[in-house]
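These are the structures in question, set out in turn.
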Structure 1
Amino acid sequence: MRFIEALTGCVILAGTAPAAAQEPARIATESYSLPNGLKVILAENHATQVVAVDVWYNVGSRNEVAGRTGFAHLFEHMMFQGSAHVKKGEHMAMLERAGSEGFNGSTAEDRTNYYEPLPSNRLNLGLWLEADRMRSLAITDSSFQNQREAVKEERRLRVDNQPYSRSIFEEAYTLMDPKACFPYSHSIIGSMDDLNAARTSDVQAFFDLYYAPNNATLVVAGDFQPAETKRLIEQYFGSIPRNPRAIPPVTCDQRFGTGAVRREVKDPNANLPAVINIFRVPAYDSADYPALELLSVILGQGESSRLNRSLVRESKLAAAAPVLLNPFGPRRGPGELIAFAITNQGVAIDSLEHALAAQLGRVASEGVSEAELTKAKNSYRAGVITGRQTPLAVAEALQTASLFLGSPDAVAADFQRHMAVTAADIRRVAGAYLRPDNSLTLLVSAEAAK
């Protein structure tokens with residue numbers, strides 16, 4: 001399943017993590033806003049001499065319009081092409097010379113982020129670099145053409161030439177009716193046609209609209225002195241003008257149970273047929289989401305998950321059977337739970353389709369055991385605790401809580417709402433969402449497309 005990890009940055013768990021006796025450490029925060037609208041969240045912790053600068057812009061593929069898909073991701077690449085006081089290629093070089101490791105950016109449906117962990121005595125560099133490109137990104141014809149070609153090559157490598165990739169991350173997205181929900185019905189990386197049609201002026205307009213302080217949140221987490229950090233933030237970001245234009249609203253109906261859809265698709269890159277079941281699920285802030293997240297662990301994450309045991313190890317109908325819940329992360333709009341099973345050699349695809357449907361129906365009719373739920377909670381708990389052991393991980397957790405739950409302080413409540421899930425909740429959400437009339441079934445043929 002390396003192609004899924006490559007596309008999403010998410011690792012499919014190989015096993016259930018051991019139970020952790022403690023809860024995640026409380027994250028003390030201070031939040032405020034600059035007059036230009038930049039939201040600032042500070043999380044001081046002197047455990048290590050490392051600090052993370054993490055900027056999230058409130059823009060992702062959900063903000064794109066028909067004919068202009070892929071812009072958010074393309075722009076992520078553009079943000080490393082230099083600014084008024086940083087030459088092309090210098091941004092990364094300056095961070096490397098300062099001892100930064102793990103700096104990067106990423107694009108999802110609901111946000112684009114840019115981050116750099118730094119030795120705490122180089123916090124000023126991280127803040128200055130982020131402010132300089134927020135204020136004065138260099139958008140030229142040459143850099144745009146270069147990065148557009150880079151994105152097109154990335155699409156070829158990660159989507160067009162990967163088995164099952166287009167089915168999962170493009171065909172599956174069409175589950176959301178574009179007329180009701182275009183924001184979540186197209187892929188993040190965009191189409192070749194739309195990338196080819198893009199112009200430098202389009203990129204400049206995208207920057208002017210979305211890359212402004214009043215559409216961004218800055219988190220500084222780790223080893224820093226609050227008074228000095230606030231002074232630096234004001235010095236570097238305070239004079240950046242806000243965007244006076246209103247951001248176009250994004251609307252998307254969350255419609256469930258609108259009828260089963262079944263399609264047969266050909267994949268010239270696949271060696272074996274596959275069955276993909278996609279179910280509509282609600283947004284991250286829904287009360288049902290924690291139960292759905294734990295359900296996805298029980299069903300298809302790890303060697304002991306239900307689908308791996310029943311379809312891979314016991315019946316040997318499938319070579320692999322993972323379950324993905326919103327592979328690119330949380331959404332503020334409707335999402336997808338994807339159950340994906342690759343047939344074993346010599347297995348008829350309809351046999352696997354029926355077996356997969358039976359397993360998904362069983363969890364809705366019979367529920368899960370307390371032991372399965374406890375194991376899933378332990379896995380989630382361990383992942384949260386181990387995943388917050390670096391300043392950058394803490395910064396990302398605070399950004400997630402702020403954007404998707406309304407406040408950085410909701411990071412603690414988010415953990416508790418997962419721990420409060422009961423077996424009855426699991427059975428209820430399985431019955432509510434894992435229904436045939438709420439699904440899209442893709443039968444992927446390994447035959448070459450004509």
Structure 2
Amino acid sequence: MKQISVIIASFLFSLLFFEKYIGLNLSIFSIITIVFLGVYNPVKFKDKTVLLFTLAYLLTAVFVFVQHSYLSIIANCVAFFTLVGRVSQSNTSIYVNWLNGLYTTIAGFFHRNIQVDEDKTKVKWNKDIDVLHWTKLIGIPLFFVIMFVLLYKNGNPVFNDLISKIDFSFINVQWVLFSVLGYYLFSNISKPIRVEPATSTDLNVKNELLKSDDFSEEKLQKEKQLGTTLIGLLNLLIVFYIVTDISYLMTNQTVKASVFSSQVHSGINTLISSIIIAIIIILYVFRGNLNFYKENKVLKYLTYTWIILNALLIVLIAIKNHNYITAFGLTYKRIGVHIYILLAFIGLITTFIKVLSIKNMAFLFRRNTQIAFIALIGFSSINWDHAITSYNLNHAKSFDLDYLIGLSENNALLLKKYSQKAELSSNYYNRIDKKYATYLQRTEERSWQEKAYADFYLTENDKSL
């Protein structure tokens with residue numbers, strides 16, 4: 001029964017993806033994957049976390065269909081590996097889910113069916129699969145059938161005519177190989193694999209930092225003095241920097257885009273260096289028994305203050321980037337700055353929690369990778385090309401039209417409508433018309449597997465613009 005379902009799934013895989021671009025097919029594949037995993041791992045799908053990751057995977061599938069962006073496709077693939085890895089072993093960190101999911105997808109079949117005898121350094125197939133028997137069963141009869149067909153063709157003209165009329169051109173070798181790939185994929189994920197010892201190690205490592213046996217108050221006193229002096233001076237330095245930055249923002253006048261760009265880029269470089277160094281120093285200072293030292297309150301308060309001041313530094317960079325966007329429009333780099341600012345702010349919060357609650361490095365890595373996964377799904381819900389174009393055309397004081405024309409076809413309709421209202425050069429008119437015509441042509445040529453949400457709701461009025 002399992003082999004039949006895998007064959008059916010592989011056929012659907014070929015039907016959806018063979019010689020097709022990504023579109024509705026990836027969303028349908030996501031649903032098939034969930035059903036397939038649920039049928040062969042019903043107990044796992046009683047786990048709430050597995051159901052949560054299933055929901056996340058479904059959401060990314062919806063985003064692929066609705067937004068039809070590269071980011072949504074990437075998010076769907078990451079969610080696929082996450083779900084498969086979660087089915088292999090629940091209660092593991094999300095990065096272990098990625099490892100298990102990726103390994104299962106690539107090598108699950110060989111992992112289940114090949115054993116490595118480390119003592120004899122030999123590789124052998126599991127006993128339940130007799131590879132030699134199946135090779136003989138298929139290869140030997142096929143060889144002799146072909147040989148006798150060739151002999152009979154020479155001995156009987158009628159038989160030769162009949163064989164010559166048989167047309168095997170309907171067999172598409174590429175389609176067959178693609179179906180084999182689908183069979184291999186579904187065979188792999190039917191029973192997801194645990195990668196050892198990574199999975200067991202992750203299950204055994206807790207988030208809490210434990211007090212070690214070599215607890216020395218004299219040594220900790222020196223560490224506390226060093227940490228207090230270092231972080232205290234860094235607090236004074238960052239306060240001075242923030243005061244000068246605020247005074248600059250309050251007196252700053254409108255400047256050229258190149259100057260604004262230099263300010264934001266230098267600011268973000270400062271932020272990157274500051275946040276990375278700040279977190280490294282904090283992790284080093286609070287790496288062990290100093291967390292349990294009774295006289296560490298002043299050091300902790302200074303650390304909390306430094307984290308808050310770094311957060312204020314993030315706010316100042318965000319203001320600069322916002323002013324830049326307001327004046328000169330959105331671009332992917334400017335959006336990327338805001339995203340980095342958000343993630344850096346979250347990183348500071350998790351570092352604050354680590355010091356406050358005496359957590360270890362595993363806690364930081366687990367929480368931050370979880371947040372990164374959630375952020376990826378959240379950001380994939382937005383059609384960025386459409387959003388950038390809409391904002392620039394309607395809100396930005398000035399923008400680069402060449403940049404907008406160079407984006408994907410997701411903004412073709414917006415640009416076409418804009419060109420009918422704005423006064424543009426003939427060069428811009430021609431480029432926008434060409435882009436929109438290409439968009440309409442590709443929309444008409446797409447098969448149902450490649451369709452996106454926007455393709456179904458493209459009206460006749462839109463087509464006649």
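Structural remarks
- Comparison of 1, 2 by Kirkwood radius over Cα pairs in Å, for residues 250-345 alone - largest value held by: 2
- Origin of the value 63, 54, 38, where Cα extents along the principal axes in Å was derived from one of 1, 2: 1
- log10 I(q)/I(0) by the Debye sum over Cα atoms at q = 0.12, 0.19, 0.24 Å⁻¹, for residues 306-393 alone derived as -0.51, -1.04, -1.22 - corresponding label from 1, 2: 1
- Structure (1, 2) behind the derived value 15.9 of mean count of other Cβ atoms within 10 Å over residues 106-113: 2
- Among candidates 1, 2, the computation of mean count of other Cβ atoms within 10 Å over residues 42-49 that gave 11.8 used structure 2.
- For helix-only ellipticity at 222 nm (-39500 (n - 2.57) for each DSSP H run of 4 or more, over all residues; to 500) computed as -25000, the structure of 1, 2 it came from: 2
Laboratory data are not the source of any read-out in this text; all were calculated from the coordinates shown. What you see is a predicted model, and the numbers here were worked out from it, not measured in a lab. Cβ atoms are built from the backbone, for glycine too; each structure is taken alone.
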